[in-house]
Structure formats: structure tokens, C-alpha cells
Structure I
Amino acid sequence: MKTRYIISSALMALATVGCTDLDVDIKSVYTEYPTDSEIAIEARISNAYFAFRDAIGRRYDEGISCNSDEYTAVSFGGDYLNDRDMANFSLHSVDQDACKNQLNVYSEIQGGITKCNQILMDLGDENVSVSAPVRAARAFYTFLLMDNWGDTPIIDYRLLGADGIVDRSPRADVARWIETELLEVRDDCPTEVSSETYGTPTRWMVDALLAKLYINWNVYTQDVTSASWSSTATNEKLNDCVAACDDVIKSGLFDLSDDYKKKFMYDNGPHIKDFIYAMPFDAITQTGMTYARFRTWRQGQKDNGFYSVPLASSVGGNMALTPEYAELFCLPGDRRNDVIAGDANAETFDVYQYDATTGEKTNVRNTYQGTPVVFTKKITLATQDGDLNTGKNLTGWVQGYKSIKFFPNVEEVNAHSRNQSNDIPIFRYADILLMKCEAIVRGASATNGDTPQSLFNQIRSYVNAPTISSTPSLQDILDERGREFLDEHWRRNDLIRFGDFEREWGFKYLNPNANALTNRLLPLSRDILNVNTNWKQNNGY
């Protein structure tokens, strides 16, 4: 188990800052917290910084991952059907009621914004060493809402009216507000990279978020649901994207020296040089990360199952890699091939146990009731409908290859209700290199001697995949991003930016409205609309 000692670098400064007087008394919207206790202050900061933990640990992962071409969410004769909640994401038929468990992460993310505002209100945002990283966290949460739901309220306590009513702002305005916020706080955020700043906003997190904002500028500032929108239209922010990437690169604080598979294991953390911003998890003290439960095959917990140590609890196994996505893991020698249980170049995969300590494949065959387990790349449905039912039997359970990227500590999972200690990266140095590569291919000026080919080959080289000898195409970059960022929640974002979100994959053909451009935005759940009665549902839902 990992032990964390994360102390805010602004803690001492916070202890000396009093409450801020406001012209308009809107504190009734928030909960009062003590400001004279260092322990209470640190707890409040942690609550604000890690407000995304529960969402990314499960429900955000389910919705965003299954809405991309990464996964088909299957069911097994009624098992894990759950009103078709995850299946609806896979079919691009997301429903405001049936999918509320996933869509309601909107409230959790918005709650993170409120926690940031509470700190800024009570402790003051005049002291930039205090306010800058908190504002960066608030901008990040706002980015998540804007990226997935479009029009989003700008919940800055200084902008709230006395009536407490918050309206959704146009997506383009939100993008510009996020940019302004990040540029204002960047130079005042911590530059230190250590166990104390791990998982908290730093200058480099701000740069990475700016780069992500800029590379998607055309998505956020134009009507992406319009037929006139083009994924190859001129992007006025491409050079700004390169500049943000260069700031991270020139810092010299990050690199690709970590083994690809090992850096996602249960003992990852501040020592991983590729991680710019991550969500920390611990099976006891920072709980909620349960990816293996849904990615291990349905009967993988048995004595001679998926791991060399049996799992104490059952697993879901309802997240199966689509054949189209699994086929990306086809490059000879590529270390990334080892994070899927499957062979991209074959239609079936003989399953051997994975060592519970190292995560590497053993020579012990995985069997079920004496039958050797064989995964099939192709997924075959028992009935052609939205249940995505593969059958409640061995044939149905082994449909689709599986991800083992976030490999669990099995003994921890057994002892602590399926909780894992794998930290989940949000921004990585590898993403910085590929965003810079993409920006230059799209028209940005090359800098510092880098070319799209050289940047692309840095990624290929560190995973021991074949390098390329020419400038990568946009399709090459999209495919490489698919290999590099499996399970990291950027694939939906990438597919929309590249104009590939409407491509056929999985079982989308079962939904006649799967290609509706309005699917590029998620709907608000009915629960959210019931709380915010002045809001309107997104078009198309």
C-alpha cells in the first residue's frame, strides 16, 4: 500500500489569511469552515483538489470510456444490464434517466468548483500563493463540464448574483474564461515537482490544461454540433498550444524514462516522471478506484482465474475492448501491447494467468471448470438489441479482449472491497509531445528543432515500437493517441476533435441516431435539470 504525505505548499500562508469581505453576501450558498486551524485548512484544500476522485474512480470512467471506441459495455443474460446505462453510452444513445449514475458526476465536478470557491471566499484570493492553485483547480473542473456538456455555468463567486441563480454560459465564453483564468494564475502556481505537490495544481498542470484547451479550440469556440463544423478548420490557437507544450518540455522536470506498463501499476505515484497531474488513490485512505472490477473477465476471480491469486469478490467483466480499438495494439515490440489481454493480430487469445505482483503473463493457463479460457476479439451478441447481451455462459463471458493497464494489487483488492491503489494520470508528458506534434501538423510553427516526426518518434522509441521515417498524418497521430492513452479518458475528446466520433465501431449500428451530431455533447441528467430548473436540456435529447 502507498503512503501519502501531501502537504499544501501554501499551508502556512493560508493560516494567516482571514475571511474576505464581499460586497454581496452570498455566503449562505456555502458551508462555513474554520479558518484558524492548520489541520482544517489542509483538509479543505485536499477536499477541493481531490473532488474529482470519486467520479474518475468509477462513474466518469464508465461513461466517457464507453462513449468512445475503446469499449463496448456488454451484459450477460441480465447481469450488468442495469437499465442499459453503460450500453447506452456505447450505442451513443445516452439517456437522461437510464444513464443518471454516470451523468450525475456533473454534480460531483460542480461540487469541486463550489469547494474551490469556499476556500477563495473564506481565505482570500489576494494572496496569490494561496489562490492561484485553487483557481487552477476550479478552471480544470469547469473544463471537464464544458468539454463533455458544452454550455456550462461560470461559477466564480465574484460573479454570482444575490439571487443565487446560476445560468449556463455559452461554451465559447466558458473556454475564453478558462483561458483567462489559467493565464492569470500560471506564474503564481508552484513550480516544484515532488511528493508534496503531487496530485495538486502546479504551473505545469496549468500549461498542460492550456495545451489541451488550445488543441481543442475549434471544438469549444464553434458549434461542434453543426454540419458546417470541420475538424480541419484553421485553429487560431495552435501556436499557443505549442508554446504551452514548450514550457513543460523546457522545464526538464518530466521525461519518458518509466516503463510503460509499470507506470500504471498499483505502486505508481510521485516517482513517475511522465505524470504531470494525477489523481492519487490508495486502497484504504483514498478509495474509489475499481477499474479491475469491470475490466477483468466475468469469471476471472476463480482459483485458476485471471490472476495468480484468486479474487475474494466477483468481478463485472462488462467492459470489453471493441475489435476496432484492440487492433491498434499491433506494432511489433510495442510495450503497450502488454496492457491488453489479447492479440491484435489474431481473432482469439489463449488466456494465461497474470502474476499478481508483477502484472506480467505467466505460463499457467487460465481455466474455467477445467476448460482453457480463450478470449475472442470479435464480440457476438445473443440478440441484436440494446441489451448488448453476449450470454450468461462461458461463450458469452469471454467475448472481447480486456485491458489490464491499471493492474491491481490483488491482495489489497481482496482486503479492501475491490479498491485499488493505482493513481490515474490526467496530464502526462507523453501527451505534451503528441499535442505539440499534432499542432505542428495542423499548421503551427515548429520550435526548438522539433518536428512532428521527431516528437512522434520519441513516443515510439520509449515503448520500443517501430519509428517512422516521414511526417505523421493526422490519422497516424489519432491512432498513436489511441495506443498511448487507453483508459485515460481522452479518447472521446480526441475522436470529436479529429472528426471521427461518428465513425462506425462496436454496435452503434443498432441505434439509428448514433451519428447525430448532437451526440458530441452529453445530455444533462434529469436530476441535474430538476435542481437547476432554469436550465434547458442539450439539443437532441
Structure II
Amino acid sequence: MTQETGGFAALDLHPNIVAAVLATGYEEPSAIQQQSIPIILAGHDMIGQAQTGTGKTAAFALPILNKIDVSKREPQALILAPTRELALQVATAFETYAKQMPGVNVVAVYGGAPMGPQLRAIRNGAQIVVATPGRLCDHLRRDEKVLSTVQYLVLDEADEMLKLGFMDDLEVIFDAIPATRQTVLFSATLPSSIRSIAERHLREPKHVKIQSKTQTVTAIDQAHLMVHADQKIPAVLRLLEVEEFDALIAFVRTKQATLDLAAALEAKGYKAAALNGDIAQNQRERVIDSLKDGRLDIVVATDVAARGLDVPRITHVFNVDMPYDPESYVHRIGRTGRAGREGRALLLVTPRERRMLQVIERVTGQKVAEARLPGPQAVLDARIKKLTASLAPLVAEAEATHGQLFDRLTADLGCSARALSAALLRKATNGQSLDLASVEREQPLVPTFAARERSSERSDRGERSERGDRERRAPMPLAEGRVRCRTALGARDGIAAKNLLGAILNEGGLARDAIGRIQVRDSFSLVELPEDGLERLLTKLKDTRVAGKQLKLRRYRED
């Protein structure tokens, strides 16, 4: 089946939407997508019974993107999700699928973030609103007409919303949007409460039911580690110190991430290369051949670039960035454990990605055990073990071939055999001190997140109070000739100051010294930019994306 006659192209979706989907690595629609997309495109209300991980986000996101009017700067589609984590995940999916649709704006609305920017984004023309019911009702109390233009409503994981006590909030939302809307409801189960909602608020709905297939990957040793988003590269370097691998593939989400990680690995002496969609086919073949014959040991790849990659010597898969769905995870880790060999798969998880980890475990039917990053003693032991392994084959014959030279050197240098041996070891290890103190003085170990992960389970209200002090810190004084700009991207989006700096330098054409302080908070960031030519600069940065999300820099009003 070719792309022209089958796959997503056969579902009557706009070519730009199909292109964006194919760019993510998907070639064929899942069962829920095949059945749901035509129904939603035809304008029917629908009840979809499907588990998380079956591809249901694309099942409603793609037809909704196909139906909205980009020329209208008003809310047209409302997607309700039970938690802020799912709301962020769905909003990111919409942005990904809309990459080739200029003018589409998406806003995520949830507790624990300032209300003002969310309401302004809705009023300023976001066509797609992804929200948790509680926070959306807060906005409706401020502006009861804010949803009056909504034409499409999706309830995602409706059973979870009811378990969390959102029934009353849902009724408020139903009353606030036009009765003529098209309504789609997705739920893993259909208890009487869900059926009651459907009877009252859906019009002759079509029914779609998908049984998710349990996927097993029992032959592969799997583990996950909790890390900060901006500590992934140090975490990978730390893990490579102790993991005994033959060849390894590291999966990341973006082209830039393949280049960044490959460069960091090469700087540490690893034989590594990047593999992404921009690499020409002949170069891609050379990279794979080099991995097969041992000239390369590590390939850093995106899902699209790694499609079809089959190298039996791969013993490890590092999921440096979380995959978009469980199917991608299964495909990734299937690159190892080939031909009866043992395989090991490690997954780096940021605190806000914990939900996707749970989904992966549920869909695969396996627990992905938590591991800890190795401490200084483990790193030291691994380094000494590697040195011992490199010297072991030489010891048997070294005295016969180099014994007399050793005696002469000790005599010429006037030193003890121990001192000369230590000098030769120092040369062999490039001056690296193999002692615990030196390892501890190196870059600090990446922190774990046991306490932070527990705190993430608190309610929106509790999280808001926890973050309050950090969010309300007064900005630092401005230097003369500079103004402060604000973006809604913050630490919770995996953003670090270096990400913002790189994006502004690359897209804005500024010199490094033209950019002042960058302050990254939990839910937003502040950047100091030159006042002269600011509007022209902001226009150049209008379509800039950081970590897959729009930068949307605006002048910050500090009153």
C-alpha cells in the first residue's frame, strides 16, 4: 500500500496534516484512527471505547485539525482531559500535527499555572483549547462567553474525569458551549455514569470499540531513571561509565538533540554519530555499516531515521527522550535482544512524564523497574575494571618483551619500579586519576526524584501553593537599553536557559552580548533583549519553536 493510495492519505485528511503525521514516523493509522477519523470528519457525534496507548489522541486531533477554520481567530475545538499531564500531552500532539498548518494556535489550560496568560491566549484567538475541567470552570466564572464559539467538543478519558469528581464541572461546561456542537467521547470503560452523559449530551452517537493488544517484550531487561530534563546528557554519560555494551542506539525526539548528544559523546571519546531525517541516504547507510562493523559503537537517532535499522550487535537501547506512545517504545527497544542475544533498555523519565511511563507499563503488561544512577564508587570500579581488562592480555608476555627496557628506565630515571609503573599508568589513562576523591570532584551526580515524584501527585491547588514563591520572585533589575520579554515556556516544559539562548541567537540573528539575563521559572521564562529594534526582532521570532513548542515572546509589563 503506497502513501498516495493508502495509509493516512486514504482518510481524506488535508495533505499538510498527512505530511506532519508521516514526519513523526507513523505510516499506517491504528485501528481506532481508521474507524474514528471518517466518523468525526462526517460530523457525527461518537463514543470511542479504547485504552490509552491505542492512538486515540490522533484519532480525534487529526479530523479536528482538518475541520477548523484557520482564518477565524476564535476557540473552535475544546478538548477536556482529567489531568494537567494529559492536557499537556494532548496539546503537544495537536502542535505536532499542526506543524504544517500556519495560523493554528493551541493553548493548554490547567491548574498550577497563572490564569491570566491562559485566558489571554483564548481571547487572542487560540482555535484549539485543551483543558482540565476544574481550571476551565475558573475561567468561565471570569468570562462566561469565552467558549461561545466552540464547534467541536472532545471528552478524553471521560471515566477518569468522573473518578476525579468532575461531573458538576462537566455540566457547567456543557451549558457554556453551543448545543449545536459536535461531541466526541473517549473512555476506556463505559459505566452507567458515562452512558448517562452520552444520553443527555450526545446526538445519535456512533460507537467505536477497540480491544488493545497486549505487547510483550519479555526478552529485554528494562529499567527507568528519573532525571531533570536538562540533565539528560550528564545522565547518559554517567550510565555509559558502568553499562557494559557492545553497540548502543540512543533515541531522542529532535534533529538538534541527535547532534547535541552525539557531540557530547564524541567529546568524551566514544565512537558516536547522529542519525536524523536530514541525513542523506548514502550517509545513513555509511553510519549503519559503521555500526555493524564496529567503527561506530553508538548511534543517536530519531524514530523516523531509525526506521528499519537492524544491527544484531546492538545490546543496549537508551530512550533519552520519552517516546510519543507505547507502540513507539516497543519498536525502539526491539532494536536490541536480537538473534537470541541479551538486550537492555533504559528509559529516562522527567517527573511530568511519569504518566506515560504508567501507560507503557499497562500496554506492554510489564513493570519497568526503577534504577538509580551510579554513584562515584560504582563509576570508579567500572573504570578500574576497564583498565584491568585492557592490561590483562599484555601481562603474560610483557615481562619477556619489555622487562629489560623497564629495568633500564628505572636505572636511568633513578626511580623505584612502583614509581615507574605509576607513571606508565598515568600515561595509559591520559592523566585520569582513578581514585574516589577525583570521581567525586567531577560533575555532580544527576539528582533523583523520589520526593519530587511524590509531590507531583498532589492536586493542582497544592502544586500552585508549592510553586508560588518561585513564580512570584521579583525580576532582577534591567540593564540600560534592554527590555524584558516573557514566554509561557518554563522548566515544566523541559526548558533550560541554554535552549532559549540558542533559539534566539539562531533565529533572531543577534550577537551573544546583545542578550541579557535569562530567568527560567516553573511556568514561564523572562529574557532580556535590546530595546532598539525589539518589535522587528519579535516578528522574526514569531514562528520560532523551542522543545517542540512555540516560543511566543512578548514584551513583559512589570506593573
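Every read-out reported here was derived from the displayed coordinates using simple, explicitly stated rules and does not represent laboratory data. In this text the structure is predicted, and so the values were computed from the model without any measurement. Cβ atoms are built from the backbone, for glycine too; each structure is taken alone.
Brief remarks follow.
- Once FRET efficiency 1/(1 + (r/R0)^6) of positions 281 and 489 (r between Cβ atoms, R0 = 25 Å, to 0.05) is computed for every structure in I, II, the highest value turns out to be that of I.
- For semi-axes √(5λ) of the Cα gyration tensor in Å computed as 48, 29, 22, the structure of I, II it came from: II
- Relative contact order in percent (Cα under 8 Å, 6 or more apart) derived as 20 - corresponding label from I, II: I
- Among I, II, structure where helix-only ellipticity at 222 nm (-39500 (n - 2.57) for each DSSP H run of 4 or more, over all residues; to 500) as derived comes to -13000: II
- Origin of the value -0.35, -0.78, where log10 I(q)/I(0) by the Debye sum over Cα atoms at q = 0.07, 0.11 Å⁻¹, for residues 49-344 alone was derived from one of I, II: II
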